[in-house]
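Only the coordinates and a few stated rules stand behind these numbers; no lab work does. Predicted, not measured: the structure shown is a model, and the values here were computed from it. Cβ atoms are built from the backbone, for glycine too; each structure is taken alone.
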Structure 1
Amino acid sequence: MIINISDVWANAMADHSVFLSSEIDIGLEELSDSFIDVAISEFITANRAIIVEGTPLELPVCINDFEERFGSGVLRKCATQRLQDIFDFSDFSKKSDKPWTAYQLCLQAKYKVCCYCHMVETGTCLPDENVKGYRPPIDHYYAKSDYPFLALSLSNFIPCCEKCNGSQMKHAVDFAKKIHLNPFVDEESIEFELHPLLVAEEMVASALALGLSPEHYQLKVEAKKNYAASNASINTFQLKSRYEDYSSKAFYLARKMKGYASRQAMLEAELEFAFTLTDHLEFELDDYKNHAYGKVRVCIARQYGAIP
């Protein structure tokens with residue numbers, strides 16, 4: 001997780017709450033008087049508030065209750081199958097003419113860049129008679145295969161990119177068992193710094209002054225706090241290797257940021273308009289979350305003094 005997106009669904013909460021409550025009502029009505037269905041009904045009723053409107057910090061309470069009630073054997077397997085029918089994410093996620101689907105939801109997302117890697121844009125276009133439409137994958141922070149009762153819970157929905165959600169990265173990693181950064185809860189604790197590679201002694205001064213060519217520098221991804229969860233996220237999403245290719249762009253940005261204040265005065269004297277930090281970053285500073293590679297660009301600007 002590179003950026004915190006705690007408010008990503010702020011504009012969708014009311015509509016999704018209505019939708020999920022309706023789905024639960026329909027599911028409960030279809031349950032029978034069998035032992036397993038009665039147990040499922042009691043579980044959903046007891047945890048309904050968390051399932052529908054619970055915060056990310058409350059979801060583990062629901063998970064613990066599920067495991068206490070249904071264990072890890074045949075009973076749990078039966079309960080999981082029944083809950084998958086009630087909380088049907090596959091139906092919610094497909095294109096349809098229903099009033100509330102994953103497409104309508106993602107259209108309301110406040111941020112349009114993958115929060116896990118912050119490298120890929122994740123916009124949405126509703127399908128119609130002229131376009132097929134598209135939306136970002138929705139990762140279930142707590143896997144829907146293990147915890148199907150959270151398959152439609154908004155606090156469990158992480159809009160991300162296909163690579164981060166795919167088999168080479170998160171896929172089936174159980175975040176309830178192996179703690180990672182939660183984009184809804186945790187502070188942004190992964191930072192970026194540009195470092196010169198080892199060079200001969202007579203080249204050290206030039207290296208520190210960004211006087212060498214780009215191949216002499218490497219962009220490093222580092223956990224600055226919350227180390228266990230941060231490093232788990234760095235490893236799962238392979239951030240170190242994925243950001244290596246950005247080292248050259250980070251180098252050229254660093255050269256712009258180094259001595260930015262003094263060059264700013266010179267540029268303002270020569271140009272008819274103010275050439276600001278925004279022009280270098282290509283976005284407003286407080287809007288970095290909505291731009292691919294925005295976090296790393298802010299980190300480089302801060303490292304080289306353009307941002308206090």
Structure 2
Amino acid sequence: MSNANIPSLRLLMGFEAAARLGSFSRAAEERHLSQSAISHQIQQLEAQIGQPLFSRAGRGVELTVAGEVLLRSVQLSLDTLRSGLGRIASYLDPGLVVLVCPAPLLQGWLQPRLDELRRALPALCPLLSTDESARFVDELDVDINIVARPLQQQGLLEVPFLQDERVVVAAPALAAQLAARPLAEHARHAELICLEESITRDDGAELFRGPLAGFRKGLIYDDARLLLDSARRGTGIASVSRLLADEALARGELVLLPGYPRLPGGHWWLSRVEGETRSPLVRHLFDWLRAEAGSPDRHAPTS
């Protein structure tokens with residue numbers, strides 16, 4: 001049977017009910033049809049497939065080998081279809097706004113502010129995605145995008161959002177231990193944990209070839225979130241994004257180490273469709289994000 005001759009969903013669902021329940025009459029009740037209608041559907045399906053799907057077993061029916069093979073495929077397909085319909089239903093929520101945000105920025109800066117956001121916009125249901133490949137606003141059902149550089153997509157409003165910086169941090173106990181010693185002796189009492197990319201990037205050269213050059217590298221990560229978690233555990237000192245460390249610093253889980261330079265980091269941009277948005281909540285969320293970033297106590301300091 002070719003793809004062009006795939007049986008209708010009506011026939012397949014009638015078959016699935018009869019196979020699952022082992023009875024045409026019970027399948028008819030579940031499908032709100034007569035028993036003769038279910039029997040006719042099964043006959044049609046068997047004729048299209050060219051194979052018997054059921055055999056009589058007392059008062060019920062049993063699947064043939066062909067029926068068992070078909071049942072597995074139909075149930076898998078129906079599960080996939082129901083799952084897809086369920087996801088579609090979530091997109092019908094009038095409060096839904098899709099925001100794409102890089103994972104470190106979402107974890108460190110936005111996540112701690114979600115309760116405040118929900119109080120400010122109680123009708124909002126944000127769908128927060130870290131899929132940075134979804135770069136085209138609206139083309140891939142993205143309402144707002146936070147990106148490291150302007151998208152330069154026609155019809156977008158793009159504004160500067162947050163200025164990051166690189167800071168050197170440690171867990172409070174380790175920071176207190178180092179504070180009692182001269183800066184030149186820190187490398188004898190702590191290890192450095194860092195990102196693999198930080199070792200080779202030019203924007204970190206001032207740190208890694210300067211004050212951090214004498215430290216033994218204890219752990220090297222390729223994920224900034226794991227680096228942050230390791231620093232919070234007291235594994236060593238770390239050079240991290242201030243925005244990623246925002247919540248940990250606010251909670252006192254990490255401390256800025258004095259005496260180490262704070263280097264300019266990346267700049268984040270905020271974008272949405274220019275003019276009227278798909279929903280007023282898109283504009284409200286966009287404006288709320290800008291206001292949060294613009295508050296003196298909300299963004300990464302540059303000094």
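Once distance in nm of label points 7 Å out along Cα→Cβ at positions 23 and 215 is computed for every structure in 1, 2, the highest value turns out to be that of 2. Have a look at 1, 2 and say which one yields -0.56, -0.76, -1.17 for log10 I(q)/I(0) by the Debye sum over Cα atoms at q = 0.09, 0.11, 0.15 Å⁻¹, as calculated. Computing log10 I(q)/I(0) by the Debye sum over Cα atoms at q = 0.09, 0.11, 0.15 Å⁻¹ on every structure in 1, 2 gives -0.56, -0.76, -1.17 only for 1.
Taking volume of the Cα convex hull per residue in Å³, for residues 79-222 alone as the criterion, the top-ranked structure out of 1, 2 is 2, with the highest value.
Looking at mean count of other Cβ atoms within 10 Å over residues 15-22 over structures 1, 2, structure 2 comes out largest. Quick one: FRET efficiency 1/(1 + (r/R0)^6) of positions 47 and 239 (r between Cβ atoms, R0 = 30 Å, to 0.05) came out at 0.30 when computed from one of 1, 2, so which one is it? For FRET efficiency 1/(1 + (r/R0)^6) of positions 47 and 239 (r between Cβ atoms, R0 = 30 Å, to 0.05), the value 0.30 is produced by structure 1.
Which structure, out of 1, 2, was FRET efficiency 1/(1 + (r/R0)^6) of positions 7 and 71 (r between Cβ atoms, R0 = 25 Å, to 0.05) calculated from, if the result is 1.00? So the calculation was done on 2. Between structures 1, 2, the greatest calculated value of FRET efficiency 1/(1 + (r/R0)^6) of positions 39 and 159 (r between Cβ atoms, R0 = 35 Å, to 0.05) is seen in 1.
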